[in-house]
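The data blocks that follow each hold one structure.
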Structure I
């Protein structure tokens, strides 16, 4: 029998709970806040989302809103996030068999992964870089909302956003595919400064203006964000900002905060 390979987990039990019960309690808590605040999930044919990637206690609520928009008939979810530990040229696609989560394994679509690597010269498989939290924290949400979906993990470092944009555009020609872009916003500024910097990002997202990001947006996943905005313009997607907040909402520390947003794109 062939041995199945798994993506090693780097932040399970740290950024998100490593037990089924605790993870479900977190998501139930996020849902209860949504219901208490009477926040409705709008009708939109979603094709992609932007989500944060901090610990669930800080950014899980913001991310959870976006995951409410996952189409239930989605076959493949492609998660794209920046590398925080390794600097390298291009991007890496995980070629393991499974992606473990506390809720059970997700199957990696290796056929699609290998097809992407063969098609785009900026892609490869670099095992070392797939200890990345920006992508890892997304998969428990995915498993919670769609049990049997297949996944693809793309971790990028030094790359032009137009390369990722080309890949995403091609992937979205197939209605079976859905894109998740992972990013946090500004890092470790006093709250007022963070709001100013983050507002540059949010206005650029709202207006789908790629050039405006260069006026001071400090999102760590800016390359991925630019790429999905570029695709949204080409495919005439609407962009809807779902939530914005900072770590100060949870820590009450306004001296050094991190910004988070979630966004949905579609028709």
Structure II
């Protein structure tokens, strides 16, 4: 399903005039668990991506919240801890790389849409108002970390404002910044199911007919394990989980297939087929 995120991010960015350039030979950021296994390797793995950014480029943009978090944390900790800075660059030297913290501005793609393109521009570009959608904006637990980001760490609102600008009804989603469990379904499924039940339950209680996410791990957990949650708790959740960029693309009139619509496990078709096409 992460492929759908890539497709929709690139499609929406191109439509809005944003040029995205892939980092050559980029690698996995290590997600969150790797730090507990090997601290230096975790930081060096993330710092390698920062060091690989081509000269002349001043910003690095992530669409995955885990990547965004790890890139910002690595940059921040290298700046605050000289011994870590030295150790990381000693590790990077094996690949003839070096990174000076603060060289790059690290941003999430949502930040770019909100603060570079702007809500008014996006609103004026809408051709398919999504009036029938009651959306639960789910940010997850990493977007507001570390401190000093572009949104409130405990009560983020940027995606709420964006989805409202698209014409959808955005519910007051209590669980918007709670953890989805990360990779917990592979470690202790029962614990993960309870975390997911709380998120899905709040969305159902507020009569959301779709959940919008901005992290592929969050999307995977809420979508792929929804049926397992139902079996475990005898619930009846059936809420499609789409990336916010897929919803943006639909509102902007982009081709659903080009946005990866249909790759989700809990089908969004019943909800989206009834959407209003009035501008």
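Derivation of every value follows stated rules applied to the coordinates shown; laboratory data play no part. As the structure is a prediction and not an experimental result, all values here were calculated from the model. Cβ atoms are built from the backbone, for glycine too; each structure is taken alone.
If FRET efficiency 1/(1 + (r/R0)^6) of positions 223 and 247 (r between Cβ atoms, R0 = 25 Å, to 0.05) is calculated from each of I, II, which structure is the one that comes out at 0.65?
Label of the originating structure: I.
Using FRET efficiency 1/(1 + (r/R0)^6) of positions 95 and 135 (r between Cβ atoms, R0 = 25 Å, to 0.05) for the comparison, can you identify which of I, II gives the largest number?
Top value of FRET efficiency 1/(1 + (r/R0)^6) of positions 95 and 135 (r between Cβ atoms, R0 = 25 Å, to 0.05) goes to structure I.
With relative contact order in percent (Cα under 8 Å, 6 or more apart) coming out at 22, pick the structure among I, II it was computed from.
Computing relative contact order in percent (Cα under 8 Å, 6 or more apart) on every structure in I, II gives 22 only for II.
As an exercise: Rg and Dmax of the Cα atoms in Å, for residues 31-70 alone, calculated from one structure in I, II, equals 10.7, 29. Which structure is it?
Here the read-out was taken from I.
Looking at mean count of other Cβ atoms within 10 Å over residues 183-190, point out which structure of I, II has the largest value.
For this comparison of mean count of other Cβ atoms within 10 Å over residues 183-190, the top structure is I.
If helix-only ellipticity at 222 nm (-39500 (n - 2.57) for each DSSP H run of 4 or more, over all residues; to 500) is calculated from each of I, II, which structure is the one that comes out at -10000?
The read-out comes from structure I.
Which structure, out of I, II, was semi-axes √(5λ) of the Cα gyration tensor in Å derived from, given a value of 25, 22, 19?
Derived from the structure labelled I.
Out of I, II, which has the highest value for distance in nm of label points 7 Å out along Cα→Cβ at positions 39 and 175?
Checked I, II; max of distance in nm of label points 7 Å out along Cα→Cβ at positions 39 and 175 sits with II.
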